[in-house]
Structure I
Amino acid sequence: METRVVTAHLPADLAARLDELAARLERPKGWVVKEAVAGYLALEEARHQATLEALADVDAGRTIEHSDIEAWAAPTKFATRLSAAT
């Protein structure tokens, strides 16, 4: 796999955490950074896809009225309040 060098400036505390994790895992810092960036990008890509799907649902009229959600959640709210009071 072809690679490229990427430089990033990190706050000192974050750099220290990176150092500690790399040492604990007995892996190079570059490996830890690569794994972290890959995970973050996958998460953001999934979030973006979910947003696009949600917007398509809205455009297609697949929505739920707010009052219906409130009615559905009402028993949960009551149970939460009841358990908090005891």
Structure II
Amino acid sequence: MVRRVLFATLAVAPIAVALHYLADLPQTAEFVISALALIPLAWVIGEATEHAAEHTGPGIGGFLNATFGNAPELIIALIAVHEG
């Protein structure tokens, strides 16, 4: 059930991008929609690193989880610094 909801919410990411360019929404609404889009994307990254860790062993798998597990936060921080 949870997987179905997460897969369904994957559509929020392209919708957020489209709304940014096509609709005149307040910045707060764009932020909330984009933040909601990060939830399923972070889950997909977590699932991918777990599957990669199964094939690479515990050392490299732990490195992958530590690196890519923080990717959404790193991306947000980099964009925030870039935008000021």
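Here helix-only ellipticity at 222 nm (-39500 (n - 2.57) for each DSSP H run of 4 or more, over all residues; to 500) was calculated and came to -26500; which of the structures I, II was it taken from? Among I, II, the structure yielding -26500 for helix-only ellipticity at 222 nm (-39500 (n - 2.57) for each DSSP H run of 4 or more, over all residues; to 500) is I. Looking across I, II, the calculation of percent of Cα pairs over 18 Å apart that yields 54 traces back to II. Among candidates I, II, the computation of FRET efficiency 1/(1 + (r/R0)^6) of positions 28 and 76 (r between Cβ atoms, R0 = 41 Å, to 0.05) that gave 1.00 used structure II.
Among candidates I, II, the computation of mean count of other Cβ atoms within 10 Å over residues 4-11 that gave 6.9 used structure I.
Values quoted throughout were computed directly from the atomic coordinates according to the rules given, and no laboratory measurement underlies them. Quantities reported herein were computed from a predicted structural model and do not represent experimental measurements. Cβ atoms are built from the backbone, for glycine too; each structure is taken alone.
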